[in-house]
Structure P
Amino acid sequence: MKKNIRIIDIAKEAGVSIGTVDRVLHERSEVSSETKERILKIIKDFDYHPNIIARSLASKKIITFASLTPWFPDKDSYWSKPQEGIEKGIEQIKQFGVRLKQFYFRMDDSDTFTAAAEKILELSPDGVLLAPWAKRESLKFTQALLEKGIPYLFIDSNLKEANPISFIVQNSSQSGYLAAKLLDYGIKEQSLILLVHFTKGIDNVTHLLQREKGFLDYFETRKERKHSVIKIEISENENELHTRLHEMGIELSNINAVFVTNSKVHQVVSCFKDLIPGPKIIGYDLIPRNIELLNQDKIDFLICQKPEKQGFVGINLLFDHVVKKEKVQSENYTPIDIITKENIDYYSSV
């Protein structure tokens, strides 16, 4: 009976009507305290849990989720990977009346984030999955969601000032620390290390700053190695990197190692194509161009953060919170996976 307990069984056990049990379950006040306590005790004794899924199907109510993630130009781009996970997640739960409205923004234009956020607020969905790339704009948006009572969660990065129901991220600081440790194994003392941010407005991109911090923290613990770390922020491509290094009077041949804080590590490789041997190079994510260069020994390591899984898990956590009314785990970290030429054929990013 405990396995198949129904409201009618609780009503019979308590000697009340089904309607009375329903009012207790929905916390309506038309039940005496004595009767309520008796019903709650029976519910606890039988370990009864309402079948939220069945109720959702019966009501035929449409649940609307909204996603706000960076725009991606093609399937080879990093942000196509979380999108694949999001769509896979929706496909599995759409039978329960869940629909997804997708919105995008350009990472080099925070105004596009604000415009998309306003459209989502007008839609007033039941839940939001968000990649909080632009910190200031994201905090303003999440505050508006909070005021409207709309639950939201983060993928890819987290903002400690916000209050999402959950986040699914890689520990950015730890991954930066790991990147430094890996590079340090392969370079001599007093090496020159280049740290490259491919982004516009680094002060507004929290997770890249955390990767930088972890990277620098490692070398603070290894001061006896006497390395020099030079940080460069560029917004476009390797041509800009060439120009910046020239302006700083840095010869490519003097650079011993390069750390790129996002998936655009492939754009750095061409700068060193004429150097044999070139510097040790490490970056992020299994996009096709990075994989190709890894297999050619042009990139030494890639750190993967399972972006497909982040999108998939994010949608399912929203479903659990909004539809199943379950308490979800507030902190979810993906593994910090080290990918090399030798193990990439055996790696699954899901």
Structure Q
Amino acid sequence: MQRIRVMIVDDSAVVRQVLSAMLQEDPEIEVIGVAQDPLFAMEKMARQWPDVIVLDVEMPRMDGITFLKKIMTEKPTPVVICSSLTETGAETTMQALSAGAVHIVTKPRIGLKQYLHDASNDLTAAVKAAARANPKRLAASPRLTADAILEPGSAMARTTEMVVAIGTSTGGTQALEAVLTALPEICPGIVIVQHMPEKFTEAFAKRLDGLCRMEIKEAANGDRVVQGRALIAPGGRHMLLKRNGAQYHVEVVDGPLVSRHRPSVDVLFRSVSKFAGKNALGIIMTGMGDDGAKGLKEMHDAGARTIAQDEETCVVYGMPKEAVKLGAVDRVLPLDWIPGAILATMSGK
């Protein structure tokens, strides 16, 4: 079996050394080169192109975002962002994900060497997931509008009784942007789990809020699920749907990893099954692994309508594939059909 060829681009010699040693320990991975900035990386990549690039964002001569956009324009290649956990860095990382990066691995500014060793499993899994990404889906997609999908007058009836639950992982930041920017201000309340580290979900939600007609926010405990609002589970915490009379709200809690994740799509979907039942629509989109498949099956069995993103438009066809295998999915749709399906389904069509 051919090993996954990796290029590491980071201005820190310590990071380059540690990441290289960690990845080389896996027999499925080969580090073919390291570079202190994108210009050096391009020289090396001209001789041998990698399957995956591990990329910092703040570097001399050329920043990682510019480099990423250049790669995605010229030869789309899976990129794993290795970024520091700061608010500024989080916003920069959101730009990277929007430009086509498929995964984030966080790194602190202190205790770096030990942290990276402790996170070796996460990094290795991220590189392997990235290597399976669909290159055709990596370049940033054009922003969709509802007019491209919906006929005039097809917006759903006003109601607060319906809930849309979405779960996604690798490639999900772009997929969510495509779906949410295509929805009008009047649309069902939405709850979302996107596998993402702590701190980054807030920046991600703020970025989407600036792009969308509906309100997008990182969920806080007790937030109402209402028409025209999408709540994104905060990184590092689980989010559950709860109901009080006719009103839905979310509960944000700590807890163990579920399906290897926190937040977990399974946790969200199972709570939606319990408290919303047939008044819900479940959507599982691009991502590695099987988180959400069992939860979507519970939603399906409770009478909820369910959708999976199709293989052609997924960056990684893992989570949707597992849901389909379980018999959890009513319809398999390409990404650009999902916004219209949300509005049509939730208006009873």
Structure R
Amino acid sequence: MNNKPMRVVEVTEPGGAEVLEIGTRQIPDLKDHEVLIKVAAAGLNRADVMQRNGNYPPPPGASDILGLEVSGTVAKIGSDVSNLSVGDEVCALLAGGGYAEYCVAPATSCLPVPTGMSLVDAGALPETFFTVWTNLFMRGKLKAGERCLIHGGTSGIGSTAIQLAKAFGAEVFATAGSDEKCAACIEFGATLAINYRTTEFVDEIKTRTNGKGVNLILDIISGEYVAKNIKCLADEGRMVIIATQGGFRAQINVLPIMTKRLTITGSTLRPRTVEQKAEIADELRTRAWPLLDEGKIKPIIDSVFPMDEVRAAHKRIESGSHIGKILLTMN
């Protein structure tokens, strides 16, 4: 099998969506701890756009092919793999290589397709659920009864974070860029959704919490939002920064950090070790996957594009008009 060619999406040079072309590569070889997946669908992420633009190189040893998450069927297993078998339907977190008919993934980064979910829809799960779980619960330590603020509430990350936070007993506030998107946030489970284009979210949070603020903020914006977030946090509050759509730099007043005993942290997922990602997968399997199996939470799918329409899929994610995840099917 590994001598056969497969279709892939190639980035011919750094640039816009027009640099994406369909090409061929050899089916990748397996390492002992990996599985080969026949890809059904790959989830699109803004990291893919950044890499396409030449601003987010893959970590050492990772495939240069775009794609950080897939769903599909196990086609081959490495010699050290005992938890999966050929024919298993899985979704998997990758360091790269998802925009292809076949990809390899560490067996420990694979999770089963939830009960009743289509194989294609499962492609929307890994990147968002790994990211949200590690930052909202493992790093952010969100607890039942707390209030949290999710920026970008209709993104794949945001829609997942709202659902998980509510499912585990938190009160959820969210921001989004239109009234339509705010309505979607409420459908996902937010108590309050703030249109940041028409309303100052700092003032709204203070009003809705009687000046107490929120306990946790999951921030995909950074930049000028950091100072605003500090104003929104309650005593002992935590801010977790996971993306920088508003820029890499922030000017802040450190006094409230001291007086309110705040914690500001952040993380990225892609460069983490196989072992670190396995730890997240284990928690997801035991704590989040039962909610998916029972249909209590679900991935929010905006649109599905065939592989040959990858340029349109990238234009869709860059437009910012999507609600939920965009998927690319490989067959």
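What follows is calculated from the coordinates using simple rules that are stated; it is not laboratory data. None of the values given here were measured: they were computed from a predicted structure. Cβ atoms are built from the backbone, for glycine too; each structure is taken alone.
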Legend entry - percent of Cα pairs over 17 Å apart, for residues 9-96 alone - highest-scoring structure of P, Q, R: P
Inset, instruction - Identify which of structures P, Q, R gives the largest calculated value of distance in nm of label points 7 Å out along Cα→Cβ at positions 137 and 185. - result: P
Inset, instruction - Tell me which of P, Q, R gives 5.6 when you compute distance in nm of label points 7 Å out along Cα→Cβ at positions 33 and 249. - result: Q
Inset, instruction - Name the one structure among P, Q, R that helix-only ellipticity at 222 nm (-39500 (n - 2.57) for each DSSP H run of 4 or more, over all residues; to 500) of -13000 was derived from. - result: P
